[in-house]
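**Student:** The next part holds the structures, each set out as structure tokens.
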Structure 1
Amino acid sequence: MTAPRIYALHENPEWFPPFAQAFAEEGVEVEEWLLTEGTLDLGASPPEGIFWSRISASAHTRDHGLSKDYTRAVLSWLESHGRRTVNGRRVLELEMSKVDQLTALRAAGIQTPRTVAAIGRDQVLRAAQGFPTPFVTKHNQGGKGLGVRRFDTYDELVAYVESEEFEEPQDGITLVQEFVVAREPRITRVEIVGGEFVYAIDADTARGGFQLCPADACAIDPETGRPIMPPGATVEPEADQQLFSLREGFDHPIIDQYIEFARTNGIEVCGIEFIESVDGRLLTYDVNTNTNYNAAVEAVAPRSAPRTLARYLASLASPVVTSGV
């Protein structure tokens with residue numbers, strides 16, 4: 001019996017090469033479906049295969065504003081025909097909404113920062129009433145630190161909301177969230193593939209600020225070739241300086257909580273981020289279902305996350321052989 005083909009559904013060719021290399025190293029064939037625009041024949045049957053979705057909430061920032069709804073349609077089509085999807089239709093909604101993520105995390109008993117969602121620009125000021133300062137705003141449909149700004153006073157927020165600088169979120173929802181004072185200037189991201197903990201990474205928030213995308217393509221300004229000074233950073237990054245490092249020996253009960261959270265929500269590939277506050281809380285604030293992996297971390301990690309993913313998808317594609325009784 002021939003194993004089903006593996007299909008990778010994505011919208012960003014710049015992010016895909018490390019995965020393509022991992023599949024090649026594992027001897028696993030993969031076919032890319034670039035979901036930026038196209039047609040979908042609802043009367044046709046999809047090919048047999050394993051369909052891995054890694055569409056990003058930030059697709060519109062790459063002029064791929066159609067990708068999210070295109071992917072919604074494709075995943076609905078695939079799943080209606082019984083095809084095996086990895087990070088399928090339900091998971092796509094988690095990727096697109098921090099409200100969805102935070103409510104699901106809280107339902108699982110995982111502590112999150114205090115957050116109020118403002119639906120519509122006019123409601124942002126109302127949402128911020130009663131928040132201790134400083135606080136931050138961010139876009140509900142996020143990725144790459146979209147819309148993340150710190151405000152030290154309520155009046156600063158008023159001036160921003162009433163100005164032409166106000167960034168309209170893609171879905172009209174702005175989150176007002178407590179500013180978490182970190183015990184150390186870092187966040188931690190726990191990588192999970194197929195229900196297993198792969199490794200944890202630390203990100204330097206002093207130099208990385210609010211934009212903590214580990215993909216190499218995120219780190220350099222394409223026009224200047226210099227490291228990008230992200231919003232929220234307090235120290236300017238230098239050339240060849242790494243913002244991400246392996247968190248060696250990380251063994252914390254939160255890992256099992258994240259694995260159970262992923263299982264309950266049907267998430268097979270993810271990177272979940274938390275921050276440890278100065279007052280002793282461990283606060284989870286983001287669930288990445290199109291997780292990228294950092295080359296510097298991969299060079300020293302005990303095992304490769306992209307290759308673990310390739311092996312996992314290959315295991316799903318392996319034909320099941322049953323013997324007669």
Structure 2
Amino acid sequence: MSTPILICDDSGFARRQMARSIPDSWEVEISFAGNGQEALEVIRAGKGDVVFLDLNMPVMDGYETMEAIRKEDLPCLVIVVSGDVQAQARERMLALGAIDFIRKPIDNEKLTNILSSYGIYSGVSTAVQREAVARDTDASSLEDKLDAYREMVNIAMGRAGESLAQLMGEFVDLPIPNVNLLESNELSMAIAEINRNDCVSAVSKGFVSAGIRGEALVIFNDINSQNIVELLKYDAHQSTGSLELEALMDVSNILIGACLNGLSEQLNVSFSHTLPVLLGRHQGLAALLNDNVKKWGKVMAIEIGYAIKARDIAFDLLLLFPDEAMNHIYGRLVDVDKEAS
């Protein structure tokens with residue numbers, strides 16, 4: 001008898017990754033949902049005895065979905081599959097009733113061990129047949145590629161969020177990454193729509209490997225600087241300006257480094273990094289960006305807005321790739337994904 005399972009994730013690329021990770025010898029009937037609201041409808045219809053649930057989704061996120069499952073006492077076993085691997089995220093979901101928590105991208109052995117430990121499935125982890133089926137349904141339109149990039153960054157930003165949470169001892173709210181393909185002269189206008197502050201400071205680091213190059217920038221609202229200094233508990237004997245600069249550089253190094261490591265793991269490349277550069281302090285965002293990307297044609301811009309709400313701190317991580325890097329990235333994403341299955 002087949003087990004009805006539900007894969008709930010806002011990314012089609014992630015749903016395909018999860019589907020191709022289901023062991024071949026586990027008899028299942030797979031349903032899909034793009035957000036928690038859709039997932040609840042599927043579960044209520046009896047098509048989600050086992051649910052693989054993402055956390056960061058539009059309409060209704062994983063936390064809200066788990067709360068609704070618990071409130072309605074819906075008959076399902078929930079395994080969280082997320083790029084957000086912060087200890088507090090795990091603890092919160094387990095407290096709401098999830099049975100386990102697995103980080104993206106999916107490790108088939110880890111998945112099989114979890115299923116076995118709860119008596120759900122006890123066979124081998126091989127998923128060759130499902131991988132072959134998923135390969136036939138892989139899409140390559142621009143929208144599908146942007147979805148794949150968004151999921152790639154979603155996983156990498158989770159790694160960065162975990163590192164930041166450990167540094168600051170606070171839970172970091174993670175958004176859905178904002179991915180856009182723009183002309184370079186449109187970038188400043190697009191980012192200005194996201195960050196409306198008149199004065200910001202920014203730290204930049206370049207990276208390159210295997211035909212993929214780009215620039216990572218951490219953009220701080222100037223009003224946040226002192227809050228960050230206080231949270232990091234630096235030696236107050238230094239001047240305020242020195243402390244703020246040290247805080248910006250430390251946070252940027254950790255955030256960019258962890259995010260690029262997350263990208264490296266997924267793309268199976270080893271990036272060479274430039275030294276971090278302070279692009280400027282207390283300037284308008286357009287002035288900081290123009291000289292750095294105007295030499296590019298089209299730009300894939302990925303914006304991630306991190307926030308530590310308990311401390312009224314918010315800043316943006318911006319990943320910029322010239323358009324010629326896009327096909328290299330997508331090709332490696334698909335190849336690595338298929339090799340891992």
Structure 3
Amino acid sequence: MKFGALPLTEAEGAILAHSVTLPSGKLRKGTALGPDDLAALRAAGTGEVVAARLEPGDMHEDAAAMALAEALVPDPQTAGLRIGRAATGRVNLFATGPGVVQIDAEKIDAVNAIHPMITVATLPRWQRTAERTMVATVKIISYAVPDVALHRAAAMGRDAMRLRPVALRRAELIQTAVAGAPEDGAKGQAAIGARLERLGVDLAPVHVVPHENGPLAQALAASDAEALLILTGSATSDIADVAPEAVRMAGGSVHHYGMPVDPGNLLFLGELRGRPVVGLPGCARSPALNGADWVMERILCGVEVTPRDIAGMGVGGLLKEIAQRGRPREG
């Protein structure tokens with residue numbers, strides 16, 4: 001691509017680099033200059049324009065952006081994503097419904113390293129989406145790009161993203177109440193219910209049991225929900241505490257305790273008869289973002305969350321403080 005000042009005698013077909021105001025209106029940046037455009041420029045007394053002229057082997061920005069978007073998402077319907085139209089070298093990709101977005105970060109990094117004019121920006125990995133959430137934008141920065149570079153980018157980025165839609169539709173929140181400290185469960189139910197509603201997941205009615213191994217184990221064993229959530233009246237402070245032990249008593253297992261996300265440290269993760277069990281930290285009673293959100297959203301969308309995954313949440317895991325916490329980071 002050649003870029004620079006061109007006399008009007010050589011500018012037909014070139015792409016205007018800067019908007020020009022004319023008596024008849026504005027000639028906008030990005031216009032492929034035709035005979036009528038050049039005549040209007042001459043009539044306004046303009047003798048030259050700053051423009052880009054494509055050379056053999058160049059691909060126009062709109063065609064390049066669309067080709068790359070179609071490579072990133074070769075089967076939009078299966079991927080749960082919608083590819084928007086191309087304009088000014090940009091194509092946006094949108095979620096078609098609620099879920100979490102799965103992104104191959106290595107592929108996106110590789111695409112962005114191929115040529116300075118080829119860029120892809122995405123949401124963070126596993127970000128929760130709603131219908132029409134913009135998941136990514138492909139932008140060819142300036143007018144055209146070598147087709148060799150674009151084809152390489154398309155090959156490197158193929159099938160780099162998809163939406164993981166909600167897979168589990170029924171959840172139950174079982175809460176515990178400590179003796180002498182009545183807990184009707186309303187606050188926790190409301191906070192968790194709002195989170196699940198965003199994903200279209202139904203939450204069973206309020207269920208509060210004494211903060212004891214036996215009653216909690218019985219409640220877990222009796223539930224027919226697809227996902228089990230536990231919110232205890234007293235914080236789970238060890239993998240052998242009441243709630244994890246109740247999961248074991250009910251016939252389940254506990255895979256992990258603790259996470260490097262604050263608020264959210266006191267989460268635990270387990271399984272009961274093939275159903276995920278999430279022990280929620282007390283901060284889940286607040287609507288504010290906490291580490292449990294990241295775990296719950298993935299699990300409800302059928303994404304396995306391993307101890308290694310949780311261990312990898314520390315970078316970016318320092319979240320906004322929740323003022324109502326009993327023990328804030330700074331007293």
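**Student:** Supply the structure label, taken from 1, 2, 3, corresponding to percent of Cα pairs over 36 Å apart with the calculated value 23.
**Tutor:** 2
**Student:** OK, next. Work out mean count of other Cβ atoms within 10 Å over residues 249-256 for each of structures 1, 2, 3, then name the structure with the largest result.
**Tutor:** Greatest value across 1, 2, 3: structure 2.
Computed from the coordinates by the stated procedures, all read-outs in this text should not be read as laboratory data. Every value quoted in this text rests on a predicted model; they were computed, and no experiment measured them. Cβ atoms are built from the backbone, for glycine too; each structure is taken alone.
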